[in-house]
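Listed next: structures, encoded as structure tokens.
Any read-out appearing in this document is the output of simple, stated calculations on the displayed coordinates, not a laboratory observation. In this text, all values refer to a predicted model and were calculated from it rather than measured experimentally. Cβ atoms are built from the backbone, for glycine too; each structure is taken alone.
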Structure I
Amino acid sequence: MDSIHKVRSISIWIFIIPFLAINSCLIIITNFHELFPNKEDILHGIIIPYIDGGASISRTARVFPTYLIFKPAMFLTAYLLIKYWLYNRSIVQMINGDHKNIKKFLFFGIGSAICLIIHSIFLGIKFDHDLYKLFRRVVMLVFIIFEIVAQAYLVAALYSFRSKLLKFINPNILKIKIYLVSILIIIAIISIPIISLPGNVFMGLNLKFFKHALEWDYFLGVISFYLLTFLMWKKN
């Protein structure tokens, strides 16, 4: 079961690499101000964006030198994501044969990785044009949608033949993954129309800090899927 071993190994790095990257960017931009040639880029004070929404992920990662950490990390994560979905295809085919969800989770999974690459390439490039800003917003939105849809199709596939997986997985972790994906879908349906709006004001409310905190927390939820993958598959 080489594919299972590889999925288990890759999944933990898909969690660790982006988590360390964005939090390293946050620590650097708030504490190591001497590294930034442009002092307008630095952030002051104690910021816990998961709670207070004090800064967006792009705000901490799009400037020099933090993008030297963020961009390579995202490129590596995207590469690992492509390998992850390909190995999952092998696992499903190996244990259950052909399945109606294989092409679906493969398409959306690899598509999300490509969107992550495109987003990382253009992050930090300043071009004051409405179409460019719309393009970046659409790419990020498509990445989120594709990632969640891929995760949903994969857990649905695994759950459909869960009886064949009992000697390979912890079934309780599979159930937790289903709950996690369900929560992410519900939050996305509720939040995407709001965060997609231009500006930070909606019905008289300032949404800036809400958008930032949601971004960080949602990011954590998305990559936690891969931590659960590592915990789900049995080591031996």
Structure II
Amino acid sequence: MKYDKELNKIILENIDEKYASFHSSLVPNTKIKGVTVPKLRKIAKNFAKYDDFLDNITLNNFESISVACYYIGYTTKDIENLKNRLNFILPYIDNWAICDTFVSSLKIIKKFKNEFLSVILKYLDSDSDFTVRFAIVCLLSYYIDENYIDDLFNRLIVLQNKNYYIDMAIAWFVSVSFIKCKEKTIKLLKSKKINKEVKNKSISKICDSFRVSKEDKEFVKTLRY
């Protein structure tokens, strides 16, 4: 492919073996060469001048898929283009690390927040666990407020026990919602709707947050199963 040789050369020049060993332990069953996220973002930004980059790259490893994701974040300007590019890239995402950092790159969602919500909600029905996780991380990153929270709780609760990485994303969502919509989140944590694993992980994440007061941390601990 047109850009493979250039991209592979740059990746090889930026390998950090210690980082590769550390990151591989966090992302099991994934072959990682060892290029840090800041460097991968910089590489993607260098390729942003090429409009045909996504059409001329082989996506066959952690680094190339990451670069493609960050490229999408840097170069996508309208919602239709974003929809098409997500449909292209999401089947390649098979781990939490690429999934989560990709979402953080999609600042464009803020610009088209209302229009894009229906697209994200459809991804919740995907057969791909990491596409579902992608949707949940998008929701916790861009949609947690009083206008959306009740509906989102209802949609996420039914996804419990589907997959470990989905459950962990739901717990992450709940921990963020505690900060932004505390009373409604407490009501959820007190209910029977949330299972033991997700509830306890949510509480752990709340207690790990620097944005939660000591008093609130002590309170949520009393809600553990």
Structure III
Amino acid sequence: MKNILKLLFIAIALSVNVNAQQINKYGLKVVSNIETYNAQVKENPNNKLVDLENIIENIALDIVYATPNNFTGEIIYSAPKAYLRKPVAYALLKVEEELNIQGLGLKILDAYRPYRATVKFYNVYEDKTFVASPRTGSIHNRGGAVDLTLINLKTGKELQMPTPFDEFTKRASHLCTDLPKQAIINRNMLKEIMYKHGFLDYVDEWWHYSYFKAKDFDVLDISFDELK
């Protein structure tokens, strides 16, 4: 009996320790080890982060955070990859399929972002309008947000939008009207089709969309290398 109680005590202690490791100094639950993530995927396949290139054929990517050509001036990601939770990726596939009928497509600029990258971004640019606070994490950390733009399939060129990606100015806002007419038309076209398939805009960034059920997913700090 004593041995059983001892084992039970150890099991509870280990469980508490594992859970404690998931809560960071801000009181935010962050899944930071691949074993916990894999267990969540096993329990619910919708938790899986899937590679968009395996879901959307010929999807265009321009992952600047895998290069030094971003607002931090540093390489943040170990690979130019775009991952999203499974239902989010398939919702985006529907967007791409509908756009293709019009001769258009998506270019993905960012998708899943490990929590450590959000911390880095905030240390570089401490402005919660454009960079999520480490206290809350980003919807990108949940694998439920995507940054994107529209391209012409024949030429591969981006359609005119209000600003370049990650231009942290008022011109990037959906509320800005002091813009070329075609930029507003294209911005609204992207917004309309993303809404149709379950994505919500972020008012201050024309390029950012979050899946409507994104907050059902935990914040993750799993590296790209671990996801291979």
Report summary line: Output 1.00 (FRET efficiency 1/(1 + (r/R0)^6) of positions 26 and 138 (r between Cβ atoms, R0 = 25 Å, to 0.05), calculated) maps, among I, II, III, to structure III
**Report entry** Parent structure of the calculated result -11000, given that helix-only ellipticity at 222 nm (-39500 (n - 2.57) for each DSSP H run of 4 or more, over all residues; to 500) is the read-out and I, II, III the choices
**Finding:** III
Query - Label whose coordinates, when Cα extents along the principal axes in Å, for residues 82-161 alone is calculated, return 33, 32, 19 (choices I, II, III) - result: II
**Report entry** Label whose coordinates, when relative contact order in percent (Cα under 8 Å, 6 or more apart) is calculated, return 12 (choices I, II, III)
**Finding:** II
